[in-house]
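Novice: Structures follow.
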Structure P
Amino acid sequence: MNLIDKKLFLFDIDGTISLGENFLPGGKEILNFIKEKNKRYIFVTNNSTKSTQDYIKKFKRMGLETEEYNFVTAASIAIKYMQKYNGKKIFVIGTESFINELLNNNINVTQKYQNDVACVLVGFDNELTYKKIEIACHLLYKTNIDFVATNPDLACPTEFGFVPDCGAICQMITSAVKKTPVFLGKPERFILDTCIEITGCKKEDIIIIGDRLYTDILFGKNNCVDTAAVLTGETNITEINNSIYKPDFVFKTVYEMFNKMI
């Protein structure tokens, strides 16, 4: 398999392409190279703290021009999924940015306990309060309330290490109410279906690049798409050697991947 023959590159962001407001080694170079070769890249992130417009502004501050079609996020997948509730109230644990994106897409969001809530939706919330957790637990004791989460990631990479992600928040709630959520982001196929719909690419033309085995790499394995793991985020080489989720490629950084392509 030759990397340069791929037509669509699906990149995770945090721990793969960047950390915070800084590119990881090779991040900007590989994205510019893909564009120069008339191929396509899409950022497929489970991070729901930012809207697509937030990400566009972030990458612009980092010196990279992107467009809406360069992003398929857990937030955008959640918006599609929530539309099936047809205007019923959704209690959301999430950032102000995530909630505003839901509201802007006509999702009936509430942040209060109300008897007519149809679903509890949990995202990665770095503005989390205990009150949000308490309300979610109160609602989920109702047997007819759905429990949905944007992604199963347990930890999100930062400049200093890691912080609890959506999966960890859900574990708190699950421990209390004994219910588990339906996860929408990687490794489920919702994001891949959207990327194929946007680009028209076939699975054999795609490669998924990320730093987590249980989301990014399993995302590829579950959907018969080639994968590359980088060691700049959550995964290390020992975990890869001991895992049943074996990536097709392993690179220390995306810069090493870039050098394999030129």
Structure Q
Amino acid sequence: MAALLEVKDLQVSVADREILHGLTLTVNQGEVHAIMGPNGSGKSTLSHVIAGKPGYEVTGGQILFKGEDLLEMEPNERAAKGVFLAFQYPVEIPGVATMNFLRTALNAQRKARGEDELSTPDFLKRVREVSASLGIPQEMLKRGVNVGFSGGEKKRNEVLQMALFQPSLCILDEMDSGLDIDALRIASEGVNALRSPERAMVVITHYQRLLDYIVPDYVHVMSKGKVVKSGGKELALELEANGYAQYQEAAA
């Protein structure tokens, strides 16, 4: 199976403080990997560095995506190559209609890949089909991006973006934050509908409950900036029962 994402001995600092201390992770096509760990273990830092969020200094190691050096690419290049990050707290963009945002982003990616931009009728047809499959009302698409959205609506909007952009790698950074059980189930169903042999997902979470809905192939425990244990989905149940303390000691 082809390696989609290869993180090798990654070291990352923020304001001269090292957050990731030689993290290594390989994700193959078609796989769903869950990354769990306590606050401050570096989970979100990893997701932000893969996506290209500014403010992080990579001091060692490398990230390969489809064999290419991801760290040499700007964030928009990474997105066009097929990297998608669903934020823990999606930002509001007042004055920008969700529909306009989606069309601009989708066509920018298509252009970067040398594909034709979608015409307005083609785009409208596609977004209506995708939003209907996710149970997203058309009225929601007319509002400003995430403005006045509930937590569940914001996460469904992220899933809508994934379904439209069709990325090769979806990184879900604590998508269960602030969601009640119904909203979590709806968002998870949208994510599960996107699982495919060509696409990989990295699901970052504190809690096992998300993994009841999005069942991973592999679970990795992070502590103090590195992966300290990997296993199957049963590892998440063990963490729920016993907590992270033993792994924090192992990382020390």
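Just so you know, all these numbers are worked out from the coordinates, no wet-lab data involved. Predicted model, so just to flag it, every value in this text is computed and none were measured. Cβ atoms are built from the backbone, for glycine too; each structure is taken alone.
Novice: So if we calculate distance in nm of label points 7 Å out along Cα→Cβ at positions 48 and 176 for every structure here (P, Q), which label has the highest result?
Specialist: Comparing P, Q by distance in nm of label points 7 Å out along Cα→Cβ at positions 48 and 176, the maximum is at Q.
Novice: Now, a different point. Rank structures P, Q by relative contact order in percent (Cα under 8 Å, 6 or more apart) and report only the one at the top, that is, the highest.
Specialist: Working: P: 22; Q: 28.
Answer by largest value of relative contact order in percent (Cα under 8 Å, 6 or more apart): Q.
Novice: Oh, and also: When you work out distance in nm of label points 7 Å out along Cα→Cβ at positions 120 and 232 for each of the structures P, Q, which one comes out largest?
Specialist: Top value of distance in nm of label points 7 Å out along Cα→Cβ at positions 120 and 232, among P, Q, belongs to structure Q.
Novice: 0.50 is what came out when FRET efficiency 1/(1 + (r/R0)^6) of positions 24 and 184 (r between Cβ atoms, R0 = 30 Å, to 0.05) was calculated for one structure; which of P, Q is it?
Specialist: Computing FRET efficiency 1/(1 + (r/R0)^6) of positions 24 and 184 (r between Cβ atoms, R0 = 30 Å, to 0.05) on every structure in P, Q gives 0.50 only for Q.
Novice: Which structure, out of P, Q, was helix-only ellipticity at 222 nm (-39500 (n - 2.57) for each DSSP H run of 4 or more, over all residues; to 500) derived from, given a value of -9500?
Specialist: Working through the options, I get structure P.
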